[in-house]
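In what follows, structures are represented as structure tokens.
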Structure P
Amino acid sequence: TDRPASTLLHLGPGLANAAANLHNAKKAGSGIVNIVGEHALYHIKYDTPLTADIEGIARPFSHWVKTSPTSKTVAGDGALAIQAARVAPGQIATLILPADTAWGEADGVADTPDTPAPPRPSSEAVVTAAKALRHGKSAMLFLGGRALRARGLELAGKIAAKTGCTVQAAGGTARIERGAGRVPVLRLHFVVETAQAQLKGTEHMVLVGAKPPAAFFAYPGKPSLLTPEGCETTTLCPVDGDPLASLEALAAELGALNEKPAGVAQAGRPERPSGKFTLEGLGQALGATMPEGAIVVDESVTTGRGFFPYSAGAPPHDWLNNMGGSIGFGTPVAVGAAVACPNRKVIAMIGDGSAMYTFQSLWTMARENLDVCVMIFSNRSYKILYSQLADVGAASPGPRAIDMLTLDRPAIDFTTMSKGLGVPGGQAHDLDELTKQLDYAMAHRGPYLIDVVM
């Protein structure tokens, strides 16, 4: 909805419990106002069990932090917190309220100040970016943030049609509007070698709402910055700028506003897959069954990296990704999406390791009857860590290391767990069972879990 969310948290430990996903939200540019309860200020000196440095806990993942000293300042401070959360692309504001502000007298409601508009590109920046993209196939338009909404992608498609440049999404993308009638775009791959192959041949890169492409981690013998050697990088729009206004200005400079966008996805679904699980088959199952207006929350980690081509022509939908890398993202974000958009089906795709971090979110789904289909990809391991070990020169871990990466002793019964939290579900052991389960989940309102036993 592009409106800030709000959390209500209890003292320092409660804020600390939320820290991992507040980190994700900050990286994603998601506006949030955290309201954190504190002891009455006169009580803090007694250092009772829940006393903590709440401002210190909040600062690493907050853009704005303030403690209201009295009940009379709460309204004004709250208005400032909302204003801060609205600053582009979306900020984290943490307002700390001592207990005595709840029972003291207040002065009434405060008006929220206007939010500063994000900076627009200078004429010089637009001309420089246009010059870079006129190099055609050796040029790339590298997009992030709100440039990946439908209008931004349409403008990018017009620019590509005019210049012949490549359009590429950043690896970290909070939200992409995808599907039939929209310009499809691939995310930059997590694996360094694959990302380098995507960028190969790029001599001129124009950044719109994105930072220069960099590896997720550092690896011995591999680059951190992934732009090809000698590539000239131009920033048209920084992360906190106005991507849509920037693309409009760029398209106008290039004379591309009346162009037909290049590569618009035609409506079409993949055939319904059958047989044993394959990564391609999982992507096909999703593309064959997802409804129009779906919101896909992607924490599928290693399993889902290649899903995009199979849903490019599916009905229009949104795809949400984890920008901060802290696992346990999927089910809480699915809850938020379902609360914000109650008339849209939410599909949360989660690795089994990630699912264990915030599985209690299913109880909220049941309590609020949220329309969420949760798919757990149960490969019984933290599979991503095998490739990470190989990338740092430990391709053959010993038995104790392997034991630390597995989730099979005991095997986790996600359907039993979900039923205990009030969410019905079932297991799928092959693609035929999976498509049947997806058909059921898409046709019925309310939460449902599918344990994809791989």
Structure Q
Amino acid sequence: MGKRALLFNPWITDFAAFDHWTRPLNLLRLAALLRHCGLQVDFYDCLNRRSPSLAGLRISNHRLNPFGCGHYYRDTIPTPAILEWIPRAYKRYGIPADRVENTVMQYEPPDVIIIPCMMTYWYLGVFEAIRMMRRLFPKARIILGGTYATLCREHAQAFSGADAVVAGSHWPEIVNQILEMIQFQGNRCTGDQSTWIEPAYDLLPGETCLPLLTTSGCPCHCTYCATHALWPKFVLYDWKRAADSIERAVNECGARDLAFYDDALLVKKEHHFTPLMQEIIRRGISVRFHTPNALHVRQIDFATAILFKQAGFTTVRLGLEVVQEDWQRKTGAKVYTHEYLEAMHNLRNAGFTAREIGTYLLLGLPHQSLEAVWEACEIVVNAGSEIKLAMYSPIPGTPLYQAWQPDFRFDHRSDPLYHNNSLSPFRSRSLEHEKYSQLKRFVADSNHELRTKSVKTACL
């Protein structure tokens, strides 16, 4: 009997969580590689909002949209002791634990269980998953991977209870480590970091919104971003194979929405993105594209904006972050305000409305004033884009994390729970809570007004 692996996507434990095209892409890619080597693969996703395990449960859907996003089922759980002072309820998001256990215990016993942790401050849900798997399958090796395992490896090794903590993003090496751990006698994984990996989309039956990764890494060096620690090398995957994958996802899996997980989708666009989209158009593939990770606005000329529209881009997210030139320069010089305004001009002239465009702005940077964020919000609104406030989270491995900030009220290095972006209104001494609440109301009102204008314009 062959070796068997269980890939288990755990719950989210946090003050807030919403499914913004969140799919376990790396588990799907890992499943494909393990299968190719000869392992039998089982898969369970605690965050699957369409799971039969949720039957009969009431789930809030007041923000459900037609593009694959929506609310998770959630249970209120005890708040971690170090965060009890936060005036919000702490929750476990995903399928209830008892229903998860009732399903998973029916699986054939695996030889290895692989559990990822995306956000460093979600580790409590992962630890709970490890304890459950240990109880159900005591003979299986349990491996912890993902962002948390890479950025907080010592913490994971000390407290997770996993048999092994696998860090990094070199897929052939990771797969071969797993195979060695279970003394697998079959094939080993070949290739390198530039090798295209076709996700095992069949593990998400009935899912009409699927994740897509056509590049990995990013050549920029933004001081608040951990991409370089996670993906040290910027790689353009074979765009022809990416086009084939998109076609299969639409025609064979029934996908209607595809979300790009690329961090630098438009970099070197003439060698990758442009021919990829031209091929999608040539093949007549009908699908809605979304860019939740934000696009590099410097690359959006009018021809690219037109290509977006022709290919079916429906959600266009832009990364502006800050508008003060000194901040832009010292955080990486990824974009300057005049470049953003030019990109917005091109998008609007290509036919995109404010409902389709959102611009990320960072809030809660060390010593950042609310006045600076207000200024940024006004620039974005006047340009015709919705505002997407992104709460700054100190991420291990980034320059801003390494430099201890006296502006912060607590030491984010003492526990990964302090990395939580929900703490941003409380973390920085520069943020006054009353003014922060006023800013949130301004953002909500401005976005509502822009959406209303877009609907009226579309009806004309």
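P, Q: which one has Cα extents along the principal axes in Å, for residues 3-42 alone, as calculated, at 37, 20, 12? Let's see the in-between values first.
Values: P: 37, 20, 12; Q: 40, 17, 9.
Label of the source structure: P.
Quick check: 1.01 is what I get for Rg/Rh (Cα atoms, Kirkwood Rh), for residues 195-378 alone, calculated from one of P, Q. Which structure matches?
Working: P: 1.01; Q: 0.98.
Structure P accounts for this read-out.
Looking just at distance in nm of label points 7 Å out along Cα→Cβ at positions 235 and 443, which of the labels P, Q belongs to the structure with the highest value?
Details: P: 5.2; Q: 3.4.
Once distance in nm of label points 7 Å out along Cα→Cβ at positions 235 and 443 is tallied for P, Q, the winner is P.
Tell me which of P, Q gives 18.3 when you compute Kirkwood radius over Cα pairs in Å, for residues 107-306 alone. List each step's numbers first, then the result.
Numbers: P: 18.3; Q: 18.9.
Here the read-out was taken from P.
Please state which of the structures P, Q yields 23, 59, 18, 0 when P(r) over Cα pairs in 20 Å bins from 0, in percent is computed from it. Intermediate results must be reported in sequence, preceding the final value.
Values: P: 23, 53, 24, 1; Q: 23, 59, 18, 0.
Here the read-out was taken from Q.
Tell me which structure, out of P, Q, gives 0.35 once FRET efficiency 1/(1 + (r/R0)^6) of positions 123 and 267 (r between Cβ atoms, R0 = 35 Å, to 0.05) is calculated.
Details: P: 0.35; Q: 0.65.
Derived from P, not from the others.
Between P, Q, which one scores greatest on FRET efficiency 1/(1 + (r/R0)^6) of positions 251 and 355 (r between Cβ atoms, R0 = 41 Å, to 0.05)?
Working: P: 0.45; Q: 0.90.
The structure with the largest value is Q.
Given 3.3 as the derived value for distance in nm of label points 7 Å out along Cα→Cβ at positions 131 and 315, which of the supplied structures P, Q does it correspond to?
Attributed to the structure labelled Q.
Of the structures labelled P, Q, one was used to calculate distance in nm of label points 7 Å out along Cα→Cβ at positions 99 and 347, giving 3.6. Name it.
Q
Only the coordinates and a few stated rules stand behind these numbers; no lab work does. Note that this is a predicted model, so its numbers are computed, not measured. Cβ atoms are built from the backbone, for glycine too; each structure is taken alone.
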